[in-house]
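Pasting the structures in now, so scroll down.
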Structure 1
Amino acid sequence: MRNVVIIGSGPAGLTAAIYTARANLKPLVFLGEQPGGQLMITNEVENYPGFEKGITGPELMMTMQRQAERFGAELRQEDVTGVELASRPFRIKSAGGEEEARAIIIATGAATRWLGLEAEEKLRGHGVSACATCDGAFFKEKKLLVIGGGDTAIEEAIFLTRFASQVTVVHRRDELRASKIMQQRAFKNPKIDFLWDSILVDIRDPGQKKVTAGVVKNVKTEEVSEVPCDGIFIAIGHVPNTGIFEGRIEMDSTGYILTQNGTKTSVEGVFACGDVQDRVYRQAVTAAGSGCMAAIDAERWLESQED
């Protein structure tokens with residue numbers, strides 16, 4: 001019987017692991033097949049407190065993992081395939097078997113939101129990507145499209161200018177949603193231009209197994225045109241990783257877990273933190289903060305069960 005099982009390994013999950021481990025709860029952490037969450041594909045993190053000159057996402061996550069292990073957290077690089085929350089103790093199923101837990105902290109984060117185009121799926125890994133850090137170096141002196149208008153899209157676009165000859169940001173509105181500092185950087189960058197009021201409706205050319213152009217539609221004029229390019233990076237947001245909890249815990253209409261009174265979910269003894277329940281801020285530092293909250297909430301709840 002485990003005191004606490006933590007599902008997820010981003011800033012929220014690992015902070016929860018640090019706090020519960022220091023509370024001598026001996027947490028078991030399921031890291032998943034991609035430990036570290038979204039920060040593992042973030043090149044430079046400049047706004048996480050304590051790092052004056054910034055830090056890479058992977059370095060930050062590896063540091064958090066070592067810190068959690070230092071205090072006695074057990075880390076497993078396995079995906080959770082199912083959970084039973086209808087009765088206690090809770091049961092957590094993974095490739096390695098089944099575990100029982102008195103409390104669960106859900107920190108499964110969110111995954112890339114794709115456009116859903118047939119050509120997009122066919123060309124993933126052949127010119128279509130959602131990770132500039134992973135794939136940017138393959139596009140030296142190439143022309144690229146970045147789809148989106150938030151911080152993620154602009155960060156991707158700026159990073160890609162290290163390699164590409166030109167980066168065009170395609171955004172469905174006539175102004176960016178990104179933070180002011182990110183906008184200023186993008187507007188100053190001579191390699192970045194913008195295609196406003198436009199959406200990507202198709203990609204050429206799956207038949208050649210490579211990207212040759214993006215088919216773009218102006219949402220105001222409905223004019224459709226082809227924009228020649230060598231690669232397309234999708235940066236339109238994320239979808240919460242809550243599939244295994246569907247029907248077992250209360251969520252909103254888009255799949256984010258609903259929390260109340262801190263990190264408590266609709267199931268007593270189950271807590272949620274980070275991007276899996278935060279559709280507003282979605283920052284590494286807020287995820288870490290909510291991971292701390294979930295750990296404290298879980299610790300206090302476990303103590304109340306012993307009274």
Structure 2
Amino acid sequence: MFRYFLRRLAYTLPIALGVTLVCFALVHLAPGDPISAVLPENASASVVQEIKAAYGFDKPLPLQYLIWLGHITQGDLGTSIKTGRPVAAEIGPAIANSMLLAAASIFLAFVGGCALGAVAGYTRRHGVDRAVTAVAVTGVSLPHYWLGMVLIVFFSVELRWLPATGMGGPDLAHLILPAVTLAVIPMGIIARSVRASVSEIRRQEFVQTLYAKGLRGPQVLLHVAKNVAPTVMAVMGLQFAQMLGGSILVETVFSWPGTGFLLNTAIFTRDLPILQGTILVLAMLFVFTNLLVDVLQMLVDPRVKRA
């Protein structure tokens with residue numbers, strides 16, 4: 001177990017280094033000058049050079065990368081151009097808010113997706129299977145931003161049951177609409193994955209053996225679920241990581257103060273340190289979430305252990 005973890009970690013470290021390089025390169029290759037966001041229109045050339053020197057933008061890009069890499073290994077993500085605050089202080093609350101939203105969404109997606117997928121894969125009625133598959137495909141096809149606006153119009157404007165935007169207080173009422181909106185696509189993906197896995201496992205010989213031994217219904221389903229678990233965990237891990245970084249439209253529609261909302265603001269204000277830091281943190285969360293899922297898969301089913 002420990003050797004497997006070390007081997008997976010050794011594979012992850014070069015990927016993490018490559019992520020830092022890609023993150024730095026993509027942000028710097030984007031058009032526009034980040035310094036212009038904080039400079040007055042009549043700024044002299046000497047002032048521009050001083051500010052560039054203060055933020056390290058006057059050095060060659062390879063040297064900028066090495067300096068930036070050295071800082072982030074010490075936990076220093078830089079200083080926001082717009083607010084003057086440390087980037088870590090800006091990202092911290094946003095990450096916490098996005099993780100809250102992603103956790104609520106992945107819970108809804110897991111419960112709904114597993115229920116729909118198990119019913120579709122375990123039932124022998126083709127009508128039920130087709131209906132569940134149609135629901136899953138519809139969920140995967142719905143655009144986040146469109147569904148969010150429809151839910152706001154219906155539940156907030158027309159019925160006035162739920163708040164439309166913001167994070168709100170401790171009652172979590174503000175969490176319902178964005179969580180449902182963000183959960184629809186992963187719910188469809190999980191449902192289709194569970195349906196395919198359950199349908200395949202039901203046809204295997206050990207299931208027929210369980211029936212021959214006298215096991216029925218829930219007992220057989222429990223054995224099937226154990227074999228489906230690694231697939232579900234892999235899909236859930238990927239979807240959870242994607243929710244953290246791919247919720248920019250949902251967070252913008254609902255004004256949810258997470259990483260997506262922060263990224264959207266940083267893009268429009270050309271706040272390069274915030275943009276770099278947020279993308280880097282989200283990418284690292286994605287990489288290490290995959291590592292965690294691999295380890296958990298092996299704990300659930302040692303057969304998935306890879307050489």
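Matching task: 17.0 is the computed value of mean count of other Cβ atoms within 10 Å over residues 80-87. Pick the structure from 1, 2. Working shown, then result.
Working: 1: 14.4; 2: 17.0.
Checking each candidate, the match is 2.
In terms of distance in nm of label points 7 Å out along Cα→Cβ at positions 240 and 288, which of structures 1, 2 is highest? Mind dumping the intermediate values first?
On the way: 1: 2.3; 2: 1.4.
When distance in nm of label points 7 Å out along Cα→Cβ at positions 240 and 288 is calculated for 1, 2, structure 1 comes out on top.
Can you rank 1, 2 by Rg/Rh (Cα atoms, Kirkwood Rh) and just name the one with the largest value?
Values: 1: 1.02; 2: 1.07.
Ranking 1, 2 on Rg/Rh (Cα atoms, Kirkwood Rh), first place is 2.
One of 1, 2 was used to compute FRET efficiency 1/(1 + (r/R0)^6) of positions 160 and 224 (r between Cβ atoms, R0 = 35 Å, to 0.05), and the result was 0.90. Which label is that? Show your work: numbers first, answer last.
Working: 1: 0.90; 2: 0.20.
Working through the options, I get structure 1.
Ranked on relative contact order in percent (Cα under 8 Å, 6 or more apart), which label among 1, 2 comes first with the largest value? If you can, show how the numbers build up before the last one.
Details: 1: 21; 2: 26.
Ranking 1, 2 on relative contact order in percent (Cα under 8 Å, 6 or more apart), first place is 2.
Quick check on the output: -25000 is helix-only ellipticity at 222 nm (-39500 (n - 2.57) for each DSSP H run of 4 or more, over all residues; to 500), derived from one of 1, 2. Which one produced it?
Details: 1: -7500; 2: -25000.
Here the read-out was taken from 2.
Bear in mind these aren't lab numbers, they're just calculated from the coordinates by the rules spelled out. Small disclaimer: the values here were computed from a predicted structure and weren't measured. Cβ atoms are built from the backbone, for glycine too; each structure is taken alone.
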